[in-house]
1. 0 is what came out when helix-only ellipticity at 222 nm (-39500 (n - 2.57) for each DSSP H run of 4 or more, over all residues; to 500) was calculated for one structure; which of 1, 2 is it?
2. If we compute distance in nm of label points 7 Å out along Cα→Cβ at positions 54 and 358 for structures 1, 2, which one ends up with the highest value?
3. Taking 75, 70, 48 as the value of Cα extents along the principal axes in Å derived from one of the structures shown (1, 2), identify that structure.
4. If we compute mean count of other Cβ atoms within 10 Å over residues 438-445 for structures 1, 2, which one ends up with the highest value?
Structure 1
Amino acid sequence: MNNNKPMKKTILTFCLIFSSFFVQTTFAQTTHFTENFGTAALPAGWSNDSMGLPALNLWIFNNQYNRTITGAGFDANFAIFDSDEGSTNDNIDENASLTSPAINIAAATGVLSLEFDEQYRALAGPNTQGSSRRVEITSDGGITWNTLVFDSLNVGYPNPATHTAINISSSLGATNIQVRFTYTGSYDWWWAIDNVTIKSFPGCTTAPNAGSTIASAASVCSGVNFTLSLAGADSGIVISYQWQSSPDSINWTSISSAIAPTLTTSTTVATYYRCVLTCSGFSANSLPVHLTILSPSLCYCTANLGGSGCPSTDIIRNVSFAGTTLNNTDTICNFINGSTLSAFSPVGSATATLTRGNSYTLSVTTTSNNIISVWIDYNQNGIYEPNEWNQVSTTSTAGVANTINVNIPFGIPGGQTGMRIRSRANGNTNDSTSACINFGSGETEDYTVTIDIGTGISNVSNNFTLTVVPNPANAFLSININGTQAETAELKLINVQGQLVFSELVQCAGKYTKTLDVTTFAKGIYTLQMIGSSGVINKKVVIE
């Protein structure tokens, strides 16, 4: 089938009322109607038209276009509206309805359910020149129809197909109902259904078996989705679900909108989870599961980062932080998880200790002409975020070291955290959002560095002294530099997020004084740096 085929716009005006979910009933039930389309022809009592009008295309029951549909209850024979029709009758508006005979539900009590197996392969959607599937029900012989489902999303595609159950208890009290399945579109794939049944469930006389809570992983990365489900629990359309969380397995809080048999969610702290199952006023709690948070070092993206592959001459050769132990020369190219990636243990010359509030000179040398970036996971959440990024070089030269000053923010936690260096061929994108994207060239190197909370003050120059008054400051800050030699230096004021808020080149010859207006700066803690050829001086500054 041609995905770029033309479509004709079909205007639809029905409202979306969608209520389908997976169900495997374990409760007593009464089956009032069933149809498995086993004869490969339109079953007796069913109609196949366009809402009472002649249809250009109709539902078929012998799968003559050989769609492979597996899962749920599908067998060789089923009902299918195949819009493609083997590429015949294309570009015509289609509005084909398959309607059941009258179904007697006079004896139904409790919960009434419409169930069927289905696969719907969509193209675009209602009012977008695409297709839609609609399920309707009538209890007055077709005078009025109630829309149960109207949407354009894939259901049970790709395989396996799915079992859909819809609560139609609002029809209880009627003598007869009819169900109508309508496909609307133009040359837009297919909708297949099988095993249409109407069942009623009398409800529960005792609490359901809630089973055990199962998680897709015992430990998870902070903020990364995981899935919760139930094992050994009763199921059925008569049961309602409410997921809950707890910090201690004692005090429980219901999770908003978490009312399906499964739950996909995330957490940033270790948490207990359970599900409350309720049936006819009786409730039971599933056995809880406790999810712990993985170390951030185990959560960094490492798969499908791309790179130049191995063996290769397009790699990072040396990474170093001046004044620290990090000075790593790497001549090996590692290709793992679809990535040209090297990850170094935090030992010897492959790691550094960086003190909060200080500035360090980072040097990166590559074997090809590259654009180079560095990220340090300052908040230790296992994610290399845009505000943790620095551009090392946009146009490096092969074999030549590229250097930048990296400012370590004040307000970050201490301890080990990750640092990532990425190189890519000149002329490509390697920016703040590129920590996890696939590159076609270059290499990724991962390091672990230690953040020392320190005092926030460091003096590594013997030729100059730096003082600031008043401190704290609320209007103006007087910056005073005293030196023993002439030097050109850079003054920087950096906030706790590592962002540069002020920068200026100054000529120091003996004594230098500057008055800085700080009234436009946010209140908080800052680092004032003086960076010269003889060293770096850092001062902690508070603005009130």
Structure 2
Amino acid sequence: MAVVNLDKNQVKKIIGNLSDDKLNNYLSLFGLGVENISEKSIDVEVTPNRPDMLSQSGILRALESYTGKKTGLRKYKINKPEKNFQVKIDSSVKNVRPFTACAIVKNLKFNDEKIKEIIDIQEKIHSTLGRNRKKIAIGIYPLEKITLPIKFEARKPEDINFIPLEASEEMNGLQILQRHPTGREYAFLLEGMKKFPVFVDAKNEILSLPPIINSHKTGKITEKTKDIFIECSGFDFSVLSKTLNILVTMLSDMHGNIYQMKLNYEKPVLTPNLKPEKMKLNMENVNKLLGIKLNEKEIKKYLERMGYNYKNKNVEIPSYRVDIMHPVDLIEDIAIAYGYDKFIPEIPQISTIGEESEKESSKRKISEIFAGLGMLECSSLHLITQEDAKKAGMKDFIEVEESKSDYKILRGKLLINSLKILRDNTDAEYPQKIFETGVVFSKDEKEETGIKEKNNLACSISPGNFTEIKQILEYLGRMLDRKFEIQETRDERFIDGRCGKIIYSGKDVGIIGEISPQMLKSWHLKMPVSSFEICVDDILN
């Protein structure tokens, strides 16, 4: 979680002159974890699902609604693009970092505190919503030092020359990744690319090398800066647009004037777009999920206290709320406005006798067997990204409709998640031995939903070879009183000659082998990996 430092006096102006204990309780009920309260400041934890509250401005805006001082949807004035307020997106960035969302904000009055707040939210978005700059990279530039229009293009590293932020000498693209501290930290984001993305102004001055670093000459704001250019670059235009909305509304709260920019894609787009989204809300579902009885007038009041507009069962959602993906998210906000302290726990008026199913008992036994071998049990998401699915050789995707994140593909194999976990822990101590049991999905017209679910078990060891992983499979078979056979097969994910089908009672129930060098490279794995995956349902039935 990210920690945001708040000015205690500013908070008290909104919620009242409360004691420290009452401040703690009030902010906790609002959903902010209080880390520390001192004489002049309050440190609060903000959950990653609320990036709009990663700054003091965002939290104070939300508190103004929550306390009833400024309820309903906040309106922001947005100005049309002026002359040359445009960004030309070159086709060369298509396979490098294809999208950007940009804006200009004028008439700002910066001081040290405001500059620090902007830098803080920038870095907090990078590390949370931006997935360590991979998904989102933000650049903020003093407008007086650049010449419009801007161009977003990709160049060969040796053709990129500028003085990076807080450096004293000019470097090219590769030198920045090798010699500059920030360049070394984020070099992995441009690994293997023949061209790097850059923002360039009309005088061919390089503004930045996203997602790495800004230029020292054109990418550093000071107290003298009045007007700024903002860009967000990445791979999902929708997420970039909402991130831009978070930034420009925060700057508008600092009394800045927002101006749109024209982005010259194949079809021109204007950003930012602060038009609210609309979502239908079912009154019956609200009361059913919360276990209380609210009428429509009360629901309207609570939604407006959380910064929404409500009319005719439709909710208008602020353009900077990236976390609202489903009506359940709205219902959660209603619960916050209603007050979690007002909910009365009840014991259900039913009597049941619980018993663990035989299948669950067997799955628990499998976990105990692997734990006895010193292996670590993992639990991962059912959804994966399309990029990960392709890297793992999935061809027939099942995609979630209207997904608002990159995670929109139902996993077909657990091995994908095992490789992701190993990839994310390449700097951890070796050997790494992991296993997971969980649901995987496949298309099946016989099923009512068209999707078949089954339980699989995946096991991976790194470093590991075929003999070692086969020994683990045989030990599992002995402990479960099951006899597995292995028949040699070919699979592009595994090394030829070190891969086999797992057969139980004459049925193909899984696969075992050493992961191929091509797969290791595509997943950025540094050590050899051997794995097996079997269908638990088939061997337990």
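Just so you know, all these numbers are worked out from the coordinates, no wet-lab data involved. Note that the structure is predicted; figures quoted are calculated from it, not measured. Cβ atoms are built from the backbone, for glycine too; each structure is taken alone.
1. Checking each candidate, the match is 1.
2. Biggest value here belongs to 1.
3. Label of the originating structure: 2.
4. Sorting by mean count of other Cβ atoms within 10 Å over residues 438-445 in descending order puts 1 first.
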